[in-house]
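Novice: In structure tokens below, several structures.
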Structure 1
């Protein structure tokens, strides 16, 4: 079984559907009920108690958990000086602490198999230092640092931990961002063209493949940085 957070829409939904299509059992986590071809558990990853309850539900399910994909995330494109405190807190709580909470609760279920993978999500905004994304980038920089150290902590259990850091991809996360702003970001990538959810799904499948067993503690940029 593979656990995918943020599975109601965007990259989380695309990843869950790709894995399901490849014959892998998937359980999604989402804040709101949603119709999906896979089981979805209600869970706000920013709520530690809710994440714990979801993990306990899967534990009772009895099926081994082989991987965790932490795709849930939120963003607010704004200068640091004009970002409301409540918005900054929600971004950090969801992106950074949500990733940590899920790793704390689901990693022990993966460890039982003595093998598995965890894929966390960052953003190209960290590597490029994008103006207007300071709080968002800070939350994701925390995810990158956490992932590098957590990879070392999980290595003895045969569990790999890596980060995917995409550039702009057409999902709800960047809805409303001016096209000119997206174009400027894309122009700074090593591969200066828009990437797709399919490219991210390809990379997720690569990281879940046993042939990637020697790859851990890495941040992989979709589009290049």
Structure 2
């Protein structure tokens, strides 16, 4: 199979972490991104979104698009270790947290914090830190407190095991950290501990290192904003 999409996309990263947890092998094409779509990609996904998965890497006529669909496919393809809780209540909870992270959280991090810094620097402009800090405060007003309340004193977001809910949250927070915004311990201590717990897993840690190497190779230097 073949997975396509920029490694800095949290949605591509989500699919890759699920594949890593399950030890699923795939060919990887990092080229498709909002910064440039390779010729022929529209035939794979006419909406030009990433990630895209070709179950048969030699057949571009059928693709599974959207990270949630791809992760669901991986779960059926390789059921163990399970990344979706078996119990109905916990399963529903995991899907809800995944949806919150993929929609509300992704939009506010991507447009409000990540783009004003990373995209500006990548295009030769100064980082718009004022907009990014304002974007972070929008996150801190409702979304981050809600997610911290959902975690409570638990280790993971949906039951006692690492799941798709934890992956969906972690991949979004990775992009916050890439542009210098760590969750402050005095305001979001439980979420910060959850993030550090998740990125210590080998399936996640490898992408932390790869992301840092990539932005350094691009010559992008990001100053720490919040820690």
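Taken together, the values in this text are just the output of simple stated rules run on the coordinates, not laboratory data. What you see is a predicted model, and the numbers here were worked out from it, not measured in a lab. Cβ atoms are built from the backbone, for glycine too; each structure is taken alone.
Novice: Work out the source of 3.4 here, i.e. which of 1, 2 gives that when distance in nm of label points 7 Å out along Cα→Cβ at positions 69 and 141 is computed.
Specialist: 2
Novice: Computing mean count of other Cβ atoms within 10 Å over residues 21-28 gives 16.2 for which of 1, 2?
Specialist: Comparing all candidates, it corresponds to 1.
Novice: For mean count of other Cβ atoms within 10 Å over residues 109-116, the calculated result is 20.5, so let me know which of 1, 2 that is.
Specialist: Source structure for this number: 2.
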